[in-house]
Structure formats: structure tokens, C-alpha cells
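What follows is a set of structures for review.
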Structure 1
Amino acid sequence: MDVTRKTLAKILVVVFVANLVVMGAGALYSYQNAPPIPQEVVGPDGQTVATDERIQAGKATFQSNGLMNHGSILGNGAYFGEDFTADALDLKTQYMQEYYANERRDQSYRSLSDAQQAAIDSRVTNELDRDYDGGPVEYSAAELFAHQQVREEYVDRYANGARERGVPAGMIEDPEDARQFADFALWTAWVSHTDRPGADYSYTNNWPYNPVAGNVPAGPTVVWSAIAMVLLIAGAGIGVWLYHSIELAEPEIAGIDIPDPREVDLLPSQRAATRYIPIAALLFVVQVLFGALLAHYYVERDGFFGLGDLLGIDILQWLPFAISKTYHLDLAILWVATLWIGAGLFLPGLLTGHEPDHQRTLVNVLLGALVVVVVGGFVGVWLGFKGVIGTDNPLWWILGNEGLEYVEVGRLWQFGLLLGFVLWTILLYRGFKPMLERESRYGLAHMIIYAGGSIGLLFVAGVLYTPQTNMVMTEFWRWWVVHMWVEGSFEFFIVAVIGITLVSMGLLEKRSAEKAVMLQALFVMGSGVIGASHHYWWVGLPDVWIPFGSIFSTLELIPLILILFEALGQYRALATSDESFAYRLPFMFIIASGAWNFLGAGVLGFFINLPMINYYEHGTYMTVAHAHAAMFGAFGFLALGMAVYMLRLTVDPDRWNERRLRWAFWLWNAGLAIMVLISLLPIGFLQLETAFTQGYDAARSLAFYNGDLVQLLFWARFPGDTLLILGTVVFAYDVIRKRFVLRETSTPDETPGGTIPDRILPEDDD
């Protein structure tokens, strides 16, 4: 089946617009059906217990103190601490049970017989599993007692500190702020057990699993899981059929005239772009060191191998889990993005031989701006955590710590990143201009520009909420930024960069690469954008997102099948090469990226995205395993491969040595495999079993994490973490060494030229 590039381009535009229309309409519908924040919660005698102002103030406390990177809310956030929704719900039911046991029997709940406990459980369930018709929320005496007890529990934990939980003293400085945070957590618990109007399940589709509160899987969760299984099998078949039906060229090495690095001109802006590599390498080193600290916190929650006692430093106070995880996450995004930005600035000159006026200066300006934004954002996060820029300052979320996972830095610094993306896209346009003028609108250079522009476009969703926005709608827009970058714009950028890289290596013709990129982008954008709605199932958004998320998340298998076949084709090409193939190592990184993408996003991603599985595993280590394999395995390896490719073309060929880079490659692969398969995944399965048999809160409890087998599995990741750190240090050392053996730059001619441009630019794109 032969499909033209023009046809694919038209379909891609239609699909992209249709996606935005569906998600835009979904946003409006979600606003109209978001769970209400009642103006008042009253006790049985009409006394005010909580207000909407207190609940929203508690949300601000939650964000400004970085609690989303200590625990989670509605299942989203960090998994070190409790899920505050499940925890508040579980504590609420326990205190209600104790209230009725004392009222009826003058005994503790645990001392009652099974029949007596069952009678109390039935009453608690009937009180919690109810409708809401507006107006004040009216508590029973038991609910009032439970609410008051949860407040004091949170003061004890988060204001006074709980070192056994890894909570430093003064994590929330003011006890009253801790009580307001409890009001916010209890509101999310109320949302989870209160039925949505016109439905027999709650706003969160009965999540988290807590039978005493009436929370068990709802009908749509079961039905759409079955449908998703059918689609999963069908999607795999469609992916295989498409690969064999649509004529797509595979990269070839044997018999191809591959440009030697000596023959490639190095322009001043390209050499400037290589400065991004050591910056990214240093960010990477710091990121994996924070990762090691985070991993150790699970086995020693208030220290690090006794190092704090030896040095007289309270590590838990200075670098608590929440701060460390914030930096770990943000650094992961930053070092990958830094390498992609650098690669994007390097590739135009490689394919066009064109050096725009002042391009090198602008490349350096962008790097300087990136450093300023990163430093400013990280300092703001620290000041926010330490209360220097707290909620008493109206600009706390603009200058300090906005406190939402993956988008923690203040809004000012986020705008700085957005402006950086705009400047980057402009520089891409300037560099690719000779190609853009010669090729059609669906050419390879155009697609790189489109991908770069879409990254900035979807980032705009991050400005559509404030601390006063309902938490449910905050999560709606946050996932636009996080997920649609990852499974929309980033995937589009990945396939475009791989295509343009294989073209520059001489392994694919430009037309063939354009066709392959558009086909994969079509399926990535077609399924990945609406597929973001699988994050909406349990956070209080309308239940319409269950079918949307089930269908489109499952269809994401199709592009991953194509990526797997592409990786296999690349491996076959690599197997036919010999040591004379100058780009063997970068090619290995591209293959590893495809393989890890299929494992992390495909195998693990589709398992946890079945609604029935996700209901129990949401916010567990199954997600951690999926995230590490997909993020580092797919995006990280591609970024590192592009860095190695840039180095291969910029280092003096007579002084090129890739031995240390090969060591880093295998250390990373081995370390990631050990970490994911030996530690993270088994812990996730144990959590899944615990959630199913004992309730979701039990799977996130301190008792679970402190279990002997789980502790053994935490220690089992130590070899993998060590290999990852060693690989990163080796890479950083090698990158810095190579800075001293770079080639001299060429003075660009007025007419673009060079080995690669001479082959690519004359191609007829009509």
C-alpha cells in the first residue's frame, strides 16, 4: 500500500485539529461537572467545621510546602508518603468506627466481635456513600469527630514532624496551616466517597478502593477494561499489518556512501551548540545523585548511611524527600531538554551548511538564558520550601515553589522556559531556512519546526490555572503540560529527529524519512493527545474520560509497534556494518531508545492503563517502573545518542575515542534493567496485591514499605543505581575531556554546501 507524503500530511493536520477540538470541548464539559467545593461544612448542631476558604487555603499550603513531592493527592504525586486522599478517607472511616464502637459498646472497635464490627461498618458506609444536592455539607456526629481527629493527626505529622515517616519538623510551619491542609485532604476524601449527581458512583469513580467507605470498582471501570483488552489485541494486529502494508524504507549501511566526519564542515553555531552537552552532563550527574538519595530514604527515612551524624548535619531537615524529589524530577527533564535543544541547534547547519548572521551569538544567549532560568527556578523552589516565600506572600507561586509535580518552579520561571522555546524555534527556522525554501510544507525541516512549536504550544496550558483553581481542574491542565509533552509533542519531535539524523548519516533518503516520520507522527498525535485522559479517571473529572482514555491509550500501541519494528530494522542495518561505520555508537543509542520505549511505554504502560488494573495500581511502584523505563529509556537514550552524534562530528577525528562512551552505554542499560526489573516492578506487583486484598491506603502505608520483602527489594536496586551513577560520571568525564579536542570551525560560504548539504538540498520535493 503506497500512501503519499501529501496525503499523510493532510491527515496529520486533520487529526491534530480534531484532537484539540475534542480536548477543548472536554475541558469545558469538565469545568461544568467538576466536584463542588462547598461553601461550608457544618456539624450536627449547625456549627461551622470548614469553609471553602479554608479548603483552598489548605490547597495553597499543600502546594507551597511541596507536599505533592512527598506524598500524593488523588493518586498523583510522590509515593514516599501517603496518598493524602486515601489517607484522609481511611483515617475518617477508622475514627468513625471508633466513635460508634465507643458510643454503642463503650469499647474500642478492635475489641468488638465480627458481627458487631460489621454492623458499625454498615452504618459508616451508609453515612459516607451518599448524594450531594448543594448547600452546606452536613456532618454526622461521627464525621465531626473524625474530621477533628484527622486535623490533629496532620498537625502532629506535618507541623511537629514525624522522622519515622521521613517528615522533618516544621514541614508545615504553622499548626493552623496544617489543619487547613487537613481540610483540603478531607475535601478530596469527601469527593471520593460522595456520589456524582445522577450516578451510583462517586466523583472519582469510587477511587480509592475502600469498601468501608463504599468505594469499590464501578461498572464502567470493568466494562471498559474488557473493551480495552479487545482493542489491545486488535491494535497489535493493526500495528503489524501497517508495518508490512505501507512501503517504508529501512536504513541501510552496506553499499551506502556514508559521509566521513572529516568531510563534514563544522560551523561556528554548531560548535557553540556542543556547549549544551557538558551542561546537560553535569545536570545529569546531580540528578542521579539525588535519585540515589531518594532511593535510600525508603530504607532509612531520616538519614543517609549515618553520614549526617558523622558530619553533624541533619540531612532530613536540609534535604528532605520532597525537595530532593523536586530537584530529581526537574533535573531529569532539564538535562534531556538541554540535549534536545542543543541537537536542534546543531542539525540545521549539518543538513544545510548555512550559518545565519549572529547565529552563534544567539545560541550562546539561549544557553545563558537557560542557565538563568534553571538557577532562578531552583532557588525559588528552595525558598518556597523553607517558607521564605510562603503563602503570606501573594507572589509565592510566581517566584517560589508552585508545588505541582513536574511543574514545581514558579510561574515566572515557567514563562522564561516558554520564551526559551520560542527563541529556540526561531533559531531552528533560521538554520533550516535553505531547506524550508526548497521543500514542501510537509518536508523534514518543516516537521522539526512544527514539533518544536507544538512543545511551546502545549506548554501554554500551564498558565490556565492558579492556586485558586479547583484541584480537579488544576490536575486537568497539569496533565496537558506533562502528558501531552511526553506522548504528543516529544514523541513527534523524537521521530522527526531520528528521521533527520538517519538522513544526515546517509542511511535514508529524505523522502523516505519524511514519509516514515509523518506516519508515526500521525499515530502518535492521533492516540497520544486524547490518550492523556487516562490520567483523568480517578481525580474527580467526569466519567466520560473512562471510554476516551481506554480507547485512545490502547491505540497508542500502534505507533509503539511501528517504533519497535523500526528499532529492529535499525538493528539489522547495524548488524551488517563493520567498524568503518563511523556512527555505530549513536546508532546503538537510537536502537536502545526504541527498545526501551516499547518496554516502558508499551508493555508496562499498557498493563497499568487498563482501567481495572489502574484502579488498584494508580500511584504505586508499577507507575514508577513504567516512568523510569519510558522516560530515561526512551527520551534519555535518544538525547544521549544525539549528544554522541554531535561529538562524533565535532571532535578531531584523529583524536576520537569512544571507549568510555561505550562503557557508559552498557552501564546505563544494565543499571536501568536491574533497577526496573529486579526492584521497581516486583515492588509494584506487591503493592497491587496489597491494594486488592487490604485496600489502597494499606498499599501506600508505612507498614507496607517497612515490610521485610519490600525492604529487600529496595536494597536490590542498589547495584542498578550504582551502575547508572557510574555510567553518568563516565559520560560527564568523557564529555569534558572531549571539549579540549574539538575541531576548528569552517567559515561558511555564501552558498550552502558541504558533503551532507550537497546530497540533501538538491532532492526534488515536488
Structure 2
Amino acid sequence: MRPTTAALWAAVMLVGLQQLASLAASPDSRVDCSSKNLSSVPRDLPQEVEFLDLSCNHIKQLHRGDFRNTTLLRSLNVSWNGLEEIDPGTFSDTPLLEVLDLSHNRLKNLSGQRYLLHTGNLLTLNLTWNSFLTMTLGSAFTSLVRLERLALGAKNISMDDFKNIAGAKLQTLTLCLGDELGYEAGSLKDVHALRLQIASTSGKLVDDYLYADALSLFDEVELMNMTGGYRELSEQLSQRIEIHTSHLYLTNILIHWQDLTHYVNVILRTSITHLCFSDMAMSRLPQVDTDVTKKSKMKSFSGRRVVVKSFLFSQEAVYNFFINMPVESLAITETSIIHMTCPKSQSPILQLDFSYCALSDSIFSRVEGQQTLECQNLGNVRKLILVGNNLKNLQFLSKRVQYMKSLQHLDLSLNSLIYEGLEECVWPPNITNVSLSSNRLTHTVFKCLTKGIETLDLQNNQVSVIPSSILKLGNLSSLNLNANRLRDLPVCDGFPILNQLLLRSNSLHAPFVNKLESCPKLKTLDVGNNPFTCTCALRSFIHLGIKSERKSHPGIELLGWPLDYYCTYPEDVRDTILKDILIPDVTCNVAILAVTILCPAVVVIVAVVILCHRFDVPWYMGMIWQWTRAKHRARTRQVRPEDLVGVEFHAFVSYSQHDTDWVHNSLLPNLEGPAGGLRICLHEKSFVAGKTVIENIMGCVGKSRRSLFVLSAHFVKSEWCHYELYFASHQQLALGSDSIVLVLLEPLPQYTIPSKYNQLKSMMGRHTYLEWPQDMAKHRLFWANLRAALQADLPDVPVTEIEE
């Protein structure tokens, strides 16, 4: 068997399988047991199987019960097994079976295929390449009331062979015929099929009567695997007065150029309206032009996947034959043509399709000397499709088609087009639909568009912004900008009647909905699959999406909402759909946010101030701070041993006689003895008799580590207190700034200190003093601070007590 014939049925089977593929729901629904060296149907097939492949094994027989557990089976392939016998009850357990392939086996009698009585749901049946001598279909075929595609093969075809499928409305009947075929004229009259496929292994049509019946009974005829006999086919066509066939297909053929052009010219003079060549190999191509029929009833000609077997030939001669054909639609696709010429006269062609070829920017033009001449004979073309070529310059393309005055639809997708905006484009005026998807165009493309355009497809390009200075496209109703680089919604000032705007898969983070106010006619918007940033700026867009869900709302329909709209940032809400995102008003409104933050803050501050005043917190903080500083100085100050020579007391206390009670009853008990452990020098205990007061003051100050001054209104008025303060200030120069400690027994405003005692004023300004608290609860902290300020390590020397 020829490989191409096998490919034929593979394609037929694929059609049936594609209709069922969407029904598969689980991994067990498809089971591939091909090429497993099986001799029988496996018994352990899953009950859920719907698609079963048993091809290329050694299964000789199918028995009743082989598919007992596969009641959901829809597609079965048992080809290439050497199958000889099928039990009539084999498929009694598979009522859903729709596709059955029994090709390439050894079944012998088409009239005895009684297993088909249980396959009334079949859509596709393949019985080709078995050992059938005759094409007589048995009565079991009458049960195939839903059959759409039937493939058969036999050595003899006679009248009434197909009477048992006369009630079936087939889409396709495929006949795979060998070299020796006995065909009786009129044998196909009982077949009701839209298309007849005839595949031959001999390379040519095997019977003239079969060809005649095909042309007189079927709307569509497909001749496959031909390598010759085209002159005979042309002869038959030219002799027939009436031809029922409207669509003629030639697939997988090898043909010489002269045979091709002769055959095409003959068909052009018949009533056949559509001629299609697929997978065609041409040889012996011409060096000069070949004449083509000037007038024809043919509507369309197409060539798909055409290759050449010649190396030396005139490409222009080949192109000229096709472009000058008198048809309304010309399509040459998936073929490596690099150019297409211009017709010699005004062409009747309405539609041109050169998709997936290798055309360049020079299409339809010719060069004479230094001048490029544009084609002016394609003025009737309304639709031009140039998808998937090597087109690069959009401005050049506008020149190539500028004389196609009837052109309305232009498709230039899947090329490498750019437009730099340096030269003006010259499109014909009547273009309404343009597809420029999958190119390399930027925002400058809007300068290269015709005013009358209604539908524009710029999908998968490099457009990052729509310039506000573009030419007004007053008729544009649909704009596709999917898969570009836009960062925000466009303004519709240049598109006043825009109805549909597609912006899927761009770079929109937070679309500014207010821009849509410039699009009064907009009804459909698609902004799905963009990297949305779920912050305050997105709230208005989310409201737009929620509003579009209401069917009663007459506003914009948001396509793909809500599933195609999800957050990409922040990370904590990544992949959450926008509909489920809640962005509170308080986080987005500055005034509300300020009130929300400031009001509680003011209340807290006022409360803290009141509490601090009520509980005298500043006083406690000041005391703690002084205690901390005293402890810190005690640890960090390095006192040399020689500085402490002769020092016997921790502190010399200077006070007024009016404050004696406080000193004796409060100060001394908390500093001396077990409570404080400090040595205190008082004038009444430590002054030496016989010495002057000045000498005693100097002696006491010199023997004390620090001098403690109890300040009060009486202290200010005492002359001797000021002497003591004077000598202590001199000692400060030797022992450091921490040698003087001030205790404020009562408030002492600066103005109450006489001006002659500037030293006291200066000392109170420089030194931090301890205030005696009237509240008894604070006394404990006061004494702790005072002891910390006076604490020091003194030499262990006896203290000399001197009686006054």
C-alpha cells in the first residue's frame, strides 16, 4: 500500500476523533495498546475507556464479550492485525461506539459483516484494504443510520451494491481501489454523499465509468494519488455536456506542467466552479508563458503545498499562468513562491490568498530600468490575504496595493512589518478591515492608516502608546491591541465611534477608567491577563468590572470578567481575582486617612499630658535621669588616689541655721548610718575650736569629696553660706564638675537672689539640682538620687570628731 493512501484514512479517522476528543475526561478514557504483540483483546481494560487503540497486533478474531467491560467505548482502532473473523455479538456491549477502524485486515465478505447490527451509533467506519472481492454491502449496513464517513475497498463494484446504505446521508464516501477493478456503470446511484473520494494505487483513474458516475452524481469529487492519465481525464471532461460536480479536488498528485495547464484550461470551460490542488508536485516547468482560457464559470482556484521538481524554468511564466486565470478567488498557500506578477489585463479576481508563502515587498510590481512599476490590473480585488510571508515594509506594501480601488479587506498578519513614519502611506481609499497582527509595528503605525478603516487588528505587536496627534479614524468601530506593550487605557479622541476595544495581555497595572469617558460609543472592553497592581489606583477599575456583571446595566461589557482579572502585586494577594479584592476607602482617601490617624493621636497625646500632670511624671523622670547620670559618672570617672589624700567625708553640708531641723531630722538619717552609709561633715560637728570660721570652712571643704548645699530663701541671706559656696567652687576646679551637689529645699526664683551673689545664680544655671518634694511618696526616690550623687569610694581613714 502507498504511504499516502494510509495517510488518507488517517486524516479521515482524525476528523471523527476530533469530534470526540473533547469528551475525554480522565486518563483512563484513552488506552493505547498498539504494537503490543497481542493475540486477543486484553481483559483488564478500565471501565472508563472511551478511546481504544489495538492496531498493529496479531488479533485474528474478535469474540462476543471482548468489550463487555468497556460500555463507554466511543472509538476503536483494530487496523493492521490480520483480523479474519468478527463474532456478530462482538459490539453488543458498546452502544456508544462512533468510530471503528477495521482497515488492513483479512475480512472477506462485505455482505456478512453482521456485527454492524449492534453499531447503530457509528459515525465513521473504515473497511479499506481487506480481502473483499465484491462491494456488495450486506443488510447489516441498513442499521448505520447515523453514518457520516464510510471508507471501502473491493475488486468489483456492481449495481445495487450500495442499496443497503441508500438511506444514509453520508458526508464522505472513500473508495480505495486497486489496479484491477471491475466497475459497472451506475453502481454508485444509491449512494447519497456530499463528497466522493477515489484513491488509486495505480497512479491513474482505473475506470472511465467510475469517473463519469462520480462527475454526474456527487457535488464534490476528490481524486487522490494520481501520477498520470490526465489527458484521458481532460478528454472525458471536454466531451461531457452536463457535469453535476461543482467542487473538484486533486490530492497528493504528480503532474507535468503541460498536463496541468491543459487540464485546468479544460475545467475552466466546464461548469465546475471550484478546483483545488493539494500536495501537488509539478515537473517539466516552462520557459515561456502558457496561454490560459480568458473566460470561465469557475469561481475559485486553489493550490496548497505545491512543490516543483524542475530546476531550470521561468518563475514569471508560472506566476503569469495562475494570476491571469479568469476566476473570482485565487489561493496559493503553503507554497514557496517568492513573487507574484501582475495580470496582463484587468483581472476579474475578487479575492487573493497567498498565505504562508515566501513573498517579499516587491509583490505585484515589476522593475523597468531604474523605475518600479506598480500593478494597476487588480482593481476588482476586494480581499487580499498575505499572512505568513516575508513582508517587511508597510509603506512599500501600501504602494503595491494603491491601485486596488475595490480593496476592502487586507490581512498582513504574521510577517515582519515595520513602519518608521518617514514616508506617507498611499493605501486605496475603500479599505475597511485591516489585520496587522504579529508584526513588529509600534505606535507610528497609526500614521499609516486609511481614514475609512472600520476594523483594525494590531494584536501581538510593539505598540506602547496611542499618540494623541494621530489622524482621526472616524469610522473605526473595533480595535484589537491584545499582546502589545500598552501601560494605560487609550484616549478615544481619534476614534469617536469605537465600539470594541481589546487590550488583553498588555502591561496595564492600574487602568485609568476616566479615560473611557472619551469613548462614548464603547460597549465591549477586554483588559484581561494584565499585570494588575492591587492598590488604591485600581479601585475605580474594579468598580467598573463589578458594574459590568449586572446584566441590567447598560454600560461597558468587560470580557473575561472576573476570572481573567487577577492581581500580580502585592505578593500577599498575588493571583487573587480582582473581584475578591477589598481596598478600603480609608486607605485611599487622604482626608479620611488623616482624620483616622490624627484624631486618635490627639486624644492619646491629651490623655498622656493629663496623666503626666496628674501623676507628676516629669518629676519622676527627672529624678530617674539624675540617678542614672550619677551612677554613670560613678562608674566612668577615674579618680586618682592622690586626689583623695586627706579626704575623710563624702560630703560637707552647707545650710542656713533656719533649716537645721530639716538637716538633722531628714537629711542626716537618710545619708548616714545604715540607711545611707555615708560620712557627712557638718560645721557644728567638724569645725575646730580656736580656728577662724574661714579656716574651718576651708578645712571642711578640703576634707570632703563633695559639697552639698541646701538652698532656700534663708540660705540666700546667709553671709557664711556664701563663703562656703565660694570655697566649694574653688574646689570644683580640682575635683571636677560633680563635686558640688545642690538641693533646692523650696522654690527659689532667680529674681530673689541678690545681684551681688552672681556666683550662686551661675551655679544654679550650670548645675542640675535636686528638688525636695512636698509629696511624701516621692521622698524615697529623692533620697536614692541624693545618695547616688554623693556615693564615692573613700580611703579607709578614721574621722576625727572635734568638739565645738
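1, 2: which one has Kirkwood radius over Cα pairs in Å, for residues 325-700 alone, as calculated, at 28.9?
Structure of origin is 2.
Work out relative contact order in percent (Cα under 8 Å, 6 or more apart) for each of structures 1, 2, then name the structure with the largest result.
Of structures 1, 2, the maximum of relative contact order in percent (Cα under 8 Å, 6 or more apart) occurs in 1.
As an exercise: distance in nm of label points 7 Å out along Cα→Cβ at positions 213 and 693, calculated from one structure in 1, 2, equals 2.3. Which structure is it?
Structure 1 accounts for this read-out.
If you rank structures 1, 2 by mean count of other Cβ atoms within 10 Å over residues 189-196, which sits at the top with the largest value? Provide the component values of the computation, followed by the final result.
Numbers: 1: 23.6; 2: 18.4.
Going through 1, 2 one by one, mean count of other Cβ atoms within 10 Å over residues 189-196 peaks for structure 1.
Taking 7.0 as the value of distance in nm of label points 7 Å out along Cα→Cβ at positions 317 and 549 derived from one of the structures shown (1, 2), identify that structure.
The correct label is 2.
Any idea which of 1, 2 comes out highest on FRET efficiency 1/(1 + (r/R0)^6) of positions 157 and 469 (r between Cβ atoms, R0 = 30 Å, to 0.05)?
Looking at the calculated values, the largest one is 1.
Can you spot which of 1, 2 the value 2.9 was calculated from, given it is distance in nm of label points 7 Å out along Cα→Cβ at positions 517 and 597?
Computing distance in nm of label points 7 Å out along Cα→Cβ at positions 517 and 597 on every structure in 1, 2 gives 2.9 only for 2.
Given a value of 16.4 for mean count of other Cβ atoms within 10 Å over residues 389-396, calculated from one of 1, 2, which structure does it belong to? Provide the component values of the computation, followed by the final result.
Working: 1: 16.4; 2: 18.9.
Checking each candidate, the match is 1.
Matching task: -20500 is the computed value of helix-only ellipticity at 222 nm (-39500 (n - 2.57) for each DSSP H run of 4 or more, over all residues; to 500). Pick the structure from 1, 2.
The correct label is 1.
Starting from the value 53.3, 165: which structure in 1, 2 was Rg and Dmax of the Cα atoms in Å calculated from?
The correct label is 2.
Every read-out reported here was derived from the displayed coordinates using simple, explicitly stated rules and does not represent laboratory data. Here the structure is a predicted model, which means the values were calculated and not measured. Cβ atoms are built from the backbone, for glycine too; each structure is taken alone.
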